[in-house]
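**Student:** Multiple structures follow.
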Structure 1
Amino acid sequence: RDNVDLQVSLEGDDFSINSDKSTSIALVVNELLQNSLKHAFKDRATGKITIKIQQGNIYSTISVIDDGVGFDVNSVKESSLGLMIVRSLVNDKLNGNLNIYSNSQGSKAVFDFKN
């Protein structure tokens, strides 16, 4: 695999959560980042990943956004073990939802969780 000059940025709100939730959130964000690193920047010299954190009153949202090559969300949604685990963590441990969007300009995975 060729090296990619990657820019990673973190934007958004600072807030505290309990350790159980923080562990699940860390696992989800890690898996989403790994997916971007593994798939998004094929045949590219540069890339950008942004992690956005938005605190709400009841639910908070984290987005992992890349400017990679994109993929067919429908063909990957059911077949990817990693995404199945992520969806399970978000639904069962965080009482939230995961949505994934992708086109030729990049991909965006958004999940929310109860505060």
Structure 2
Amino acid sequence: MSEILDVNADDLLDFVSRNDRVVVLVWIRSCSACTKFKLVFNQLPDHVENVTFLRMNQLKTIENLRLSEAKGMDETPTTFVYCNGEYIESIVGYHPIEETIKLIEDTFYCNC
């Protein structure tokens, strides 16, 4: 299983620039749906290949919050999908593992 790293906004931009396909879970500690979805997200490296998976606590730094707001994020959990250094999609809310895998694979297939 690939390791999922916890990052801040500055690290995120570095990972996005150095990796072809990046998926980032943006969450907050007080969100029960985030806690539930993190269990799903943590399984994704076992099911989706050739993707860098990251987690970012939206409220940990002001830069994290600004990045989230710049992407139009207004609900957690939100999953950002990047391809070849470009933001391509947001997946909002909790989804079961099978649905999450399909959403990510379809996003990469159509946009990457």
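Only the coordinates and a few stated rules stand behind these numbers; no lab work does. Just so we're clear, the structure is a prediction, and the values are computed from it rather than from any experiment. Cβ atoms are built from the backbone, for glycine too; each structure is taken alone.
**Student:** Have a look at 1, 2 and say which one yields 2.2 for distance in nm of label points 7 Å out along Cα→Cβ at positions 55 and 87, as calculated.
**Tutor:** Details: 1: 3.1; 2: 2.2.
Matching structure: 2.
**Student:** Something else: Comparing mean count of other Cβ atoms within 10 Å over residues 23-30 across 1, 2, which is largest? Spell out each step's value before the answer.
**Tutor:** Values: 1: 16.5; 2: 19.9.
Result for mean count of other Cβ atoms within 10 Å over residues 23-30 over 1, 2: largest is 2.
**Student:** Work out which structure the value 29 belongs to, where relative contact order in percent (Cα under 8 Å, 6 or more apart) was derived from one of 1, 2. Please list the in-between numbers first.
**Tutor:** Values: 1: 29; 2: 35.
The read-out was computed on structure 1.
**Student:** If log10 I(q)/I(0) by the Debye sum over Cα atoms at q = 0.15, 0.20, 0.26, 0.31 Å⁻¹, for residues 39-94 alone comes out at -0.62, -0.98, -1.14, -1.16 when worked out from the coordinates, which of 1, 2 was used? If you can, show how the numbers build up before the last one.
**Tutor:** Working: 1: -0.62, -0.98, -1.14, -1.16; 2: -0.47, -0.84, -1.27, -1.40.
Corresponding structure: 1.
**Student:** To test your reading of the models, identify which of 1, 2 gives -7500 for helix-only ellipticity at 222 nm (-39500 (n - 2.57) for each DSSP H run of 4 or more, over all residues; to 500) when calculated.
**Tutor:** Values: 1: -7500; 2: -12000.
Label of the originating structure: 1.
**Student:** Looking just at Rg/Rh (Cα atoms, Kirkwood Rh), which of the labels 1, 2 belongs to the structure with the highest value? List each step's numbers first, then the result.
**Tutor:** Numbers: 1: 0.97; 2: 0.92.
Checked 1, 2; max of Rg/Rh (Cα atoms, Kirkwood Rh) sits with 1.
**Student:** Continuing with this model, one more query. Kindly point out which one of 1, 2 the value 1.32 was derived from, the read-out being Cα Rg over 2.2 N^0.38 Å, for residues 7-46 alone.
**Tutor:** On the way: 1: 1.50; 2: 1.32.
Going label by label, the one that fits is 2.
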